[in-house]
Structure I
Amino acid sequence: MRLALFAPLRFLWEATRGHRLAPWRSEYLRWRVETYSGKRAETLTAPEILGFVWVSRWELLSYLAWIARLDREVHKRA
């Protein structure tokens, strides 16, 4: 349960490495938004990324919960 609570923060921490004060500049985060939304990563602006995150917040939380479940499975087997 503890991992599930911190999964969103952990994902953001890892996804925004090198761009923690301006996460919309993270190449990885831009790539993930491009993959999910179909918008070109090179043309994404901060308001577009933040708007995408807000509109898709429930889907993103579901994704992060899935990541947390995978992480628990990995740690159980290790």
Structure II
Amino acid sequence: MMAVADAQVSLVLTGVGDVLEPEDGIIGIGSGGNFALAAARALADSPLDAEEIARKAMGIAADLCVYTNRSLVVEVL
């Protein structure tokens, strides 16, 4: 799976060729993706900006999933 996004849309490209658009624009993929996705959705209504939400969500995922680490590269559009 691959997450792709621009300023208007976020998409998930699957290994079988499907292109998926999440209803809320929030994507989580990988071993801790569901943990990060749940955390990001919970934080979406907070006053945090998108980068802060992503960093916090990944931190929560790293706390819950032994396969998720805290090494992040965040690209800001």
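No value in this document is a laboratory result; all are computed from the given coordinates. No experiment lies behind these values; they were computed from the predicted model shown. Cβ atoms are built from the backbone, for glycine too; each structure is taken alone.
Structures compared: I, II; top value of Rg/Rh (Cα atoms, Kirkwood Rh), i.e. the largest, recorded for I.
Match the computed value -23000 of helix-only ellipticity at 222 nm (-39500 (n - 2.57) for each DSSP H run of 4 or more, over all residues; to 500) to one of the structures I, II, and report its label.
Working: I: -23000; II: -10500.
Derived from the structure labelled I.
Where does the value 12.0 come from, among I, II, when mean count of other Cβ atoms within 10 Å over residues 15-22 is the thing being computed? The read-out comes from structure I. With relative contact order in percent (Cα under 8 Å, 6 or more apart) coming out at 33, pick the structure among I, II it was computed from. Checking each candidate, the match is I. Once mean count of other Cβ atoms within 10 Å over residues 23-30 is evaluated on every structure in I, II, the highest one turns out to be I.
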